[in-house]
1. Using the calculated result 0.15 for FRET efficiency 1/(1 + (r/R0)^6) of positions 137 and 385 (r between Cβ atoms, R0 = 30 Å, to 0.05), pick out the matching structure from P, Q.
2. Given a value of -11500 for helix-only ellipticity at 222 nm (-39500 (n - 2.57) for each DSSP H run of 4 or more, over all residues; to 500), point me to the structure among P, Q it was derived from.
3. Kindly point out which one of P, Q the value 26 was derived from, the read-out being relative contact order in percent (Cα under 8 Å, 6 or more apart).
4. By the measure volume of the Cα convex hull per residue in Å³, tell me the structure among P, Q with the highest figure.
Structure P
Amino acid sequence: MSYEIKGLNEECGVFGAWGTSEASHLTYFGLHSLQHRGQEGAGIVASNGSDLQQFRGRGLLAEVFSNKADLENLKGNAAIGHVRYGTSGNNTLANVQPFLFHFHDGDVALAHNGNLTNAASLKRKLEDDGAIFQSTSDTEILIHLIRQKKDMNFVTALKKSLNQIHGGFAFVILRKDSLIAALDPNGFRPLSIGRLDNGAYVVASETCAFDMIGAKFVRDVQPGELIIIDKNGLHIDHYTQETQLSICSMEYIYFARPDSIIHGVTVHNARKKMGRLLARQAPVDADMVIGVPNSSLSAASGFAEESGLPYEMGLIKSQYIARTFIQPTQELRERGVKMKLSAVRGVVEGKKVAIVDDSIVRGTTSKQLVHLLKEAGAKEVHMRIASPPLRFPCFYGIDISTRSELMAANYTVDQMCAIMEADSLSFLNVENLIAAIGLKDAKDAPNGGLCVAYFDGKYPTPLYDYEAGYLKSLKEQRTREVIS
């Protein structure tokens, strides 16, 4: 993982299985493949055909289900699961998903990946109408909207409710007689359908979860779709026709596993092409290329091949770092980076090094990486970033809330280079990023079907509850720039 982004609380991972007696176990293995998407909490809900059972907890999946009996007790032919990295709400057990609701007309379980941009106003109205929330997560809003529609059947009420929420969302919903998946009208978050040889269906945030359990990819869930899986098979429906694919480009840059395939594009191949195009755009006089483990390695290999430079292992990542590390002082923060990454002196000493990373957020880690390499004897350190400068916040599921925390929003590239004490610094431009990913089914869509708002500030949807605060932050920053 990129240690720049690791502190941002990325989105979550969802998984569902239908039509197999091993549903809860398949869900466990699927979530294991999605663990990179969230480490704050995990949970599974299973259906035995009459009611739903739940187990959830804080921590890694293996920690939550350390007692084998907790998984064995989740019996049934269907299940959904979730790994959490909170983009809204606090890190408490009440916010760990899937959420399970018991109603007189049947239990409902719900898991969500993304962030709703009108959650605050909806929640306020729902509370005024008498709703009582058990969590601080925006996910719970959907079930309250559904229950308001007393004169409709569940699917109709769900469709109406999905049209009331805005932002980024991939939902998986479990009832005793069906598994339902829904994706927002822009498809900000990835969601795919797979099938096992025995006919069972699975749904997951990434296709790498299918490889773990031996499922074959069927199709991506498209924006605005409602997928219903029940005893009669798989049904494709829509809750809206007003759609425009704008999948999060950070999935390809960083979040997704390199072996996942999203909208027909293998993530590793996209990252490698990012590295190739970066090498053409910003060539460097260096002796070698190294990547920052792990999400930058694909881009680094592409950069090296295009540059004709040797690709070396100049940084080693510790595999035994604790999940959390309290770093109250600058000295301890720097030591924390050294615990995670070590420079290989025998490789970099006396050499001009080009180091490829996936992004720069706050810049603190990048500066420490330059220092690590120079302390190990590197003659020069040239930073190459396989994405454009992160200048704007995300409101669709990545917890980058203000521009003040983004280095590129406050400094020029030359200033950033000087602060990090690198010998040079260059970023991939937006045009090359879009070309590197190259979504074949969205060539005529704006930005090639990608959301690149973090780089250009052009959001594909209204920001609703976030609009006023965002505009205020822009105004304050411009004022500071004028004063300085």
Structure Q
Amino acid sequence: MSRQVLGPFNRVEGDLEVTLEAADGRVSAAWVNSPLYRGFEQILPGKAPMDALVLVPRICGICSVSQSAAAAAALADLAGVRAPPNGARATNLMLAAENLADHFTHFYLFFMPDFARDAYAGTPGFDAVRTRFKAVEGSAAAEALPARARFLQLMGMLAGKWPHTLSLQPGGSARAILPAERVRLLSLLREFRGWLERHLFGDALEAVTALDSVDALWAWFEAGGPARGDLARFLDLSRRLGLETLGRCPERYLSFGNYPVDGARRFAPGVWDAAVGNVHPLDARDIVEDLSHAWLAGSAVAHHPLVGETHPDADKPDAYSWCKAPRWCDKVVQCGALARQVVDGHPLARSLVAQGGGNVMSRVVGRLLEIARVVPMMEAWVRELVPGEPFCVEARLPDSGVGVGRVEAARGALGHWLVVRGGRIQNYQIIAPTTWNFSPRDAAGTPGALEQALVGLPVSEGADMPLAVQHVVRSFDPCMVCTVH
């Protein structure tokens, strides 16, 4: 039996530390630590409710629009207001642009460069992988970065600036789109689509989204091989390295649903339980946060976020992380793009988890599948904008009340729970995607999703950073600064 502490992890937003216990060359137990406390949930109480729109985007510069959208949704719930059709579509476009840019960046700059490392030298196809994906030097980064920059020009027109926009409001979007800007938005989306179809997919987006099973995915791959594009290159790597066998964790997938339009969410909310093969309706009352292994003082009983507490206690016995342990019906769940696609019922996503569960390969394919599905949605939302009609309505906030804002950030389910008393924020609790995925153990001793996903991975004596561990961690794309608020 041996134990090692891994960290820091490069190409991860924020600080992360993982402790592994190994026996016979395999991980037997894992503990995931978010070692940096930031305290946004202590900053917000006492402030005016609308101040949340200025403060919460500063939680993270990568997913600031997601935080803004959740805060605006919580304030809208508090006020009982609903954005007009233009405002709902503009909000969806901003959130989708950030989420897709995140998926795109994760694939090209964070995830794929690991396979171009010298540790893989000598494996079949290594030279081609290194030429394409090596950090800084590879051809993929040189092509992807300008494409990403062009795509994010959408955010300038929609949000005024990124990150930390103030255009997202409880009543919609404060940035109205003019007719000429609508044409420009469509042009930028078509340009991004063209890049994706040439380089990432090597096929039409609609052909990718039409893949309805793992067998269909592999048949698509065999028809063109790695020359198809970077998704095919990833599939080739996955098959050779067995990525579909790494990082499986409890088969419950949570999604708050995303992109509301005309009273319905374009991606459905719910919890897919693979054990029973159906989607459970999502009741927010079933969500609690457990503090038993977090450096936070408070009740040993798990609480719903509306009555949650965030009080640091760095000397707490048995604690090992600043991250709380959120649970749905007292169970561990995983969230992210794969979870969104599974809950929404996409047949390829359902087939992937039926055959191999949530693993490294299925999580990455889930993100790329989401890119292919969302770009056409964005094109439709832009066409449906009606310049000259309202993008925002006034939201009159009550002196007291509660509001809940739930959205899907790139990494998964993001919730803001707001309590207002006497015109001031009394309590503000946030559960971020990485809080779900990287949670510590709960009072029952049940490890979080990543802690379970790491068990069984191969580790070599003396390895400073086992490759399999890095692939699993990065397949979740952690954002640790959001985790600890």
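1. Going label by label, the one that fits is Q.
2. Structure of origin is Q.
3. Q
4. P
Where a number appears in this text, it was derived from the coordinates with a stated rule and is not lab data. What you see is a predicted model; the values in this text were computed from it and never measured. Cβ atoms are built from the backbone, for glycine too; each structure is taken alone.
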